[in-house]
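Structures follow.
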Structure P
Amino acid sequence: MAHLHYAIDFTIACFIVKGDRVLMIFHKGLGKWLPIGGHIEMGEDPDQALFREIREECGLEVEIMGEKAPFEDPEVKILYTPAHVNIHRITDTHSHVVNIYYARGKVGEPVLSAGEHREIRWFSQEELRDPRYGVKPDVLWYAEDALARVGVRASLPRPRE
């Protein structure tokens, strides 16, 4: 997708968790492990981009873990609240603002988007930290946070103190 703005583009990223694993793709163009994600295209809102990217990049049915404001108004579309937001440099003159979402995989297995990615796989926390994969520190932090908040351990009862 071409950049919509010279200096800053808006994007989404989604860390999809199933049990005790998080889904990652190896991006052909960028040469690194990343979550599902991409640009918010002209005419899209963040939720539309989120579901489009999930459908295009892995085909999974998911439950987004973000909150939505609890009111209805025919003039207002309530969007999912991202788990996190950041801005990071892509080049010396271009940055991305990324809305980061967490989701729970519901049914099915992911399908590789061969045009964009070299590989797609579920990572355990141990695999995320394995140096052979070279997961960048920021991606690792978000992936581990998603596992802690959404993964099977997040749903276990907490031990009594």
Structure Q
Amino acid sequence: MQTMDLTNHFKKALFIPQMKATTKAEALEELLDLFVNEKLVKNKYIVLDMLNQRETLGSTGIGSGIAIPHGRTTATADVIIAFGRSQKGIDFDAIDHQPVHLFFMVIAHPNEQGNVYLPVLGSLVTILKDSHNREKLNTITTFEELVSVFHGE
């Protein structure tokens, strides 16, 4: 599968090299706060409710230490991605029952321009399937290192 260039969806202000969260609820809120602080989300609680409802359908903890909480909401204008890393790992009800270390929160408007929400999710999963990429992401400390992984460096 061809992956799209995701680097234009990453912003330094949406990057947490070491999350403070210790629970699933705290992780969702910590990542969402990045969007709120950058004024990319109009109403935190509408988005948090949407994310929690999405989690009731099935955990977005996809295994191998990765979670991709995601959803569509009119509280944002475009496709936005926040990244967070937890060295200790967080119980996120992942499908493999293992702690999650790498978090990619993807939020999109229901009618976002370019219709890239699903291709973004697909590209993330494809890139994260590679154990070499996961190993690199588990050791990054800077935004530039995050971007280099997605450039295939």
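Distance in nm of label points 7 Å out along Cα→Cβ at positions 6 and 62 computed as 3.4: which structure among P, Q? Computing distance in nm of label points 7 Å out along Cα→Cβ at positions 6 and 62 on every structure in P, Q gives 3.4 only for P.
Have a look at P, Q and say which one yields 2.3 for distance in nm of label points 7 Å out along Cα→Cβ at positions 94 and 126, as calculated.
Comparing all candidates, it corresponds to Q.
For the read-out helix-only ellipticity at 222 nm (-39500 (n - 2.57) for each DSSP H run of 4 or more, over all residues; to 500), a value of -5500 was computed from one structure; give its label from P, Q. Answer by label: P. Could you figure out which one of P, Q the value 22.2 for mean count of other Cβ atoms within 10 Å over residues 14-21 was computed from? Among P, Q, the structure yielding 22.2 for mean count of other Cβ atoms within 10 Å over residues 14-21 is P. Taking distance in nm of label points 7 Å out along Cα→Cβ at positions 70 and 86 as the criterion, the top-ranked structure out of P, Q is P, with the highest value. Comparing FRET efficiency 1/(1 + (r/R0)^6) of positions 110 and 142 (r between Cβ atoms, R0 = 25 Å, to 0.05) across structures P, Q, the highest figure comes from P. Here the criterion is FRET efficiency 1/(1 + (r/R0)^6) of positions 22 and 118 (r between Cβ atoms, R0 = 30 Å, to 0.05), and among P, Q the highest value is seen for P.
A value of 11.8 for mean projected area of the Cα convex hull in nm², calculated from one of P, Q, originates in structure P. Comparing relative contact order in percent (Cα under 8 Å, 6 or more apart) across structures P, Q, the highest figure is found for P.
Values quoted throughout were computed directly from the atomic coordinates according to the rules given, and no laboratory measurement underlies them. In this text, all values refer to a predicted model and were calculated from it rather than measured experimentally. Cβ atoms are built from the backbone, for glycine too; each structure is taken alone.
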